[in-house]
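Novice: Next come the structures, one after another.
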Structure 1
Amino acid sequence: MPRYSDELIADIFAANNIVDYVSKYVVLKKRGSDYSGLCPIQSEKTPSFHVNADKQLFYCFGCGAGGNLVQFVMRTENLDFTEALKLLADNAGIALPEKTGSYDDVHHKKRARIYEMNIVAARFFRDCLLDADKGAEALRYFSERKISRKTINHFGLGYAPDTYDALLAHLKSYGFTDDEAVDASLAVRRDGKVYDKFRDRVMFPIIDVRGNIIGFGGRIIRDSKNSDFKPPKYLNSGETAAFDKGKNLFAMNFAKRADISRLVLVEGYMDVISVYQAGIKNVVATLGTALTQDQAKFMSRYAKEILICYDMDEAGRKAALRAVDIFSAESVRTKIVKLKGAKDPDEYINRHGIAMFKTALDSAVPSTEFRLSLLRPENDINTTEGKIGFVKDAAKVLATVGDSVEVDAYINNISAETGIAKEAIYAEYKKYVSAKTGKQAASPVRRISRGAGAASLPLQPPTAKTEGELINIIAQDRKVYTAVKDIMKPEDYSTETLRKLAALIYQKQSEGKEPDFAAVMNEFSDDPQVQSEASSVLYVIKKYGNRRDAAEQMVRKILLGKNEAQIAEHKNDIQKLGELIKEQTEIKNMKLIWE
């Protein structure tokens, strides 16, 4: 990954105002240098999302997300740091240099070349579809599936003709080589010859959240003429420098603009297209494979709840259950959509209409309830043996649920349904939790659920909040830095984030430079949780009657907190305890030296 200079990054920041950019996503209301609105990262009704024009930072007091403009783009567009910086550079008309000859440079150029080829290929497929001779049967296929011309255009659907080299010849006319076509998974090489990969298929361009065509899916529209060869119904692009099917989703580029509080997950391209055409825009599908952890993580950046709308045959139920487990690991709520009288959403909409499908979505069953419902046919709860079996199986299911309030509610329901005491059910549940985690389960009613999708923040040391406030003052006032730097060194702060933040701020102050908060935040690009912790320190500016007095009180509070922790640790060591009590008195009487 190229390492760009601080000067270049500063130029990109200067050319992109965070308020103007964020306003594309959020309606912001101005209050002084601060702007507020509904958080685009979490679903909320009361504005807790703030943008500071002076510091060029954002911070959400609801979910804790924060950072500079690059980090805002990373979160909302699901990009890494370099990709987000490039997007902002492109927005400002600034060219980013590439390190010539490096792996990343070669990979970047190959990926860019594939993007270009895919655009040419998508236009070729579209033109073939609209050709009266070549595309007649493909158009008829879409018509029979009740897909309108408007929807065809919206998704850029096309047709790959039944020839061996029509696309190859077209790509060569644009200067692309056979090797490049193979690298892009638009062609295949067999026995020393190169052929079009997609033939006689309706085509679905796969577009990432930045609008790049990264690959294609193709579906057959008729049986093979060769009785000895049965082609797969769906054929997708292989892995390329531009395409990783385990990390992308079909139609996420459209869904991200829709209802960000939830996403509808279906199994196939035609399901997405039918649901989207029905007016439900927040719908996506995996790319010919089972759901992956990366895809679940990707979806969790856009939605806090997923409606899983798979086929309800045995294979579909198993896939839905696997998906529930994967989403659970990302703390995402899931519900299961039950479609009766149709095998998939596309068929259901065509048979029962849009209104009925929307009703099915609104009636989606919480995933825990769905999993429990599958246990009932296997256990006759009218018998004692059946009740015991059901409770044991249900306890296994509840042991995978992260929300203790939800667990408690279901234990109450199961107790009422079976007549078995709640305490007995809970004891069974604890056995499975202990076996799963190696730890004793805490009582559900005494644990507080953060809610699905909420950030799981580590427990902060008692002095961390005050240390953050001290760093904030030091960042604003060089005289405070001079008075504090030898008493509270960067390594003396209590968390890794605070130590790194202090080191960066101290370095700038030692050089006589005013710390650029947006630039400082670039050093916290790898971990969203760390970004949030650092941003919470820099974002909030408190008004103090006297900064010097405030800083002095903070230093005393921090040192006393550390001293009290040591006293508790050495309470049985009389000699050490005496030293610490003496040190405590000195801390209480200490005064900072001001230049």
Structure 2
Amino acid sequence: MSLRSLLPLCLMLLAIAPAHGAGLPAINYTLRFPEALQHYVEVEAVVPTAGAATVDLFMPVWTPGSYLVREYARNIDRVTAADPAGGELTVTKTTKNRWQIATAGHAQVHVRYRIYGWEINVRSNWIEGDFAMINGAPTFLAVADQLDRAYHVQLELPAGWTGTYTALPAGDRPHHYIAPDFDTLIDSPILAGSPQVDSFEIDGVKHYLVTTGGAGVWDNARAARHFEQIARTQVGFWGGLPYAEPYYVFNLLSGQRGGLEHRQGFVMMADRWLSRSRAGLNSWLSLVSHEYFHAWNGKRLRPEELGPFPYEHEAYTKTLWVVEGITSYYQHVLLRRAGFYTQKDYLNTLSGLIAGIERTPGRLVQSLSESSFDTWIKAYRPDENSVNTRISYYSGGALAAALLDAELRRVSDGAASLDDVMRAAFERFSGDRGYSEEEFIDLLTEIAGTDLAPWYRANIQTPAQFDYQPLLDTYGLRFESPKEPERKLLPNKLEPPDPEPGWLGLDYKVEDGRIMVTSVRHGTPAYDAGLYVQDEVVAINGFRVDSNPLRLLQTYPPGEEVTLLISRRGQLLTRSATLAVEPKQTFRLEIHPEATPEQKARLEAWVGADEAAKEPTTAAADS
């Protein structure tokens, strides 16, 4: 008998055989889309009972990689169950995301439920008339506390849908897939429909760019060539692929922006017009670079708290800044090394990162360790005061990674870098357990050849002002001096220069002709005056403001007190504010004209010599 002829038998045995020696037969799901236009998927699950009088089913409440309890069960219509002959069985909902099935002694039960899926994001289900993006956590009910088994998924497609795409291993018939365990099931999104698909190979492994929403505008082949370029650069950075199975990128052109990593691919959202220009593709590729780096850092190299996943409650860790911040740092560094940025482009990107952090008073309130730990209650729930109370482990972590890389190069005299740390961490901790924060700190010290625990405490575990001088000194950089406006005397010397305009320091928007406060940062005159978000600024010193309140403010110099008339929920109030000098620091990095040869060598070792950005070299030029 040939190996090919044995495949159906092997798959059948897998469906009924114990998984991983746990004695648990597989659960079989069928997904149908009779109401795709109304954004529904119907799920039927054939669940073995193992002879138990009741079976408890649950749905995850969050998706790994997106650290917020999402309550996916809210999108489920009524759950029903039947015996193999179609007889109705009792279903009792026991918690927000659990259902108990009375089996009546049957060896298996047939569970049916319908899911509403029209959340246009990367972590939920998005179902329309011509495609469906199915994510695992908001879709599959499983037997609680009995996850160690195989899971089969069969999709029945509506007319006109041509295919299904997923990293799950294919079964013995069209649109049939098998997950060896629950983690794989949840971590393997499925796209069904008629997408654009382009592919390339690295070391014999297929990589697919699967795009929906292109509308005849998106150039998928060109985008795939760019993806291949950055993929090859990252594979070179790490020293090889971390996987041997096909890798899928699901590129959903919704007009939004976002990404979510998976072990064998990622889901992303972008704008269909980005493929029409080099700048647009670089913007798209920035997200691709971030999510692809997670194939190593995040999915395989991970904090010990992030796996096995507790799908019904939070998983707390203090090192999300490593998972997301260091990834955010390298997404741009590796674009530079791949030739998509010039050296100046990269320094401008880093300059913008520094400026953004410096405009965030919360950096002095919350540490990156605390930001990582509190992601479940803060990161995905920003409010009008978040800028004053927290720092992002994405952007703040990326900046800390840049400073850490410079520190490693400085203390080792260029012999070590963050590149070495990440490769060593992957070699040591990418197995089943992951790393603790203490182990990561110890590795930094080992690679640096000197104790970096004090640096880590000061920059990661303590809220404080970042010190940029070591970075500037390491690479021979400086911050560009802010340009002062010219205030010259008239030739007749009768009039002095105009004074510098005063600064109130609030953010606002014009809404139906009204000036509405949108943000008040700590340390500004507006904050000290007690202005609130959603206050309407009506007048300054008795003069009504128009759509440009800055025009009126600029007539008053710093140090002058002004009276603000505001409307707060319909009540007219006055507030006094003492205007200040607007901060002029731009934090724009430039190469110091007196940089030494050693500093220039470190700069080049970090981001390479400056040259024009290039199109991919692994394929023909774009048409």
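Every read-out reported here was derived from the displayed coordinates using simple, explicitly stated rules and does not represent laboratory data. Fair warning: this is a prediction, and the values are worked out from it, not measured in the lab. Cβ atoms are built from the backbone, for glycine too; each structure is taken alone.
Novice: From 1, 2, which structure was FRET efficiency 1/(1 + (r/R0)^6) of positions 60 and 116 (r between Cβ atoms, R0 = 41 Å, to 0.05) = 0.60 calculated on? Before the final figure, lay out the partial values.
Specialist: On the way: 1: 0.60; 2: 1.00.
Of the options listed, only 1 reproduces it.
Novice: Can you say which of 1, 2 returns 93, 73, 48 when Cα extents along the principal axes in Å is computed? Can you show the working numbers first?
Specialist: Working: 1: 93, 73, 48; 2: 102, 64, 51.
Structure of origin is 1.
Novice: Please compute distance in nm of label points 7 Å out along Cα→Cβ at positions 92 and 332 for structures 1, 2 and give me the label with the greatest value. Please report the intermediate quantities before stating the final value.
Specialist: Details: 1: 3.3; 2: 5.7.
Top value of distance in nm of label points 7 Å out along Cα→Cβ at positions 92 and 332 goes to structure 2.
Novice: Taking mean count of other Cβ atoms within 10 Å over residues 292-299 from the coordinates of each of 1, 2, which one would give 23.9?
Specialist: Details: 1: 18.2; 2: 23.9.
Matching structure: 2.
Novice: For helix-only ellipticity at 222 nm (-39500 (n - 2.57) for each DSSP H run of 4 or more, over all residues; to 500), the calculated result is -15000, so let me know which of 1, 2 that is.
Specialist: Working: 1: -15000; 2: -8000.
The read-out was computed on structure 1.
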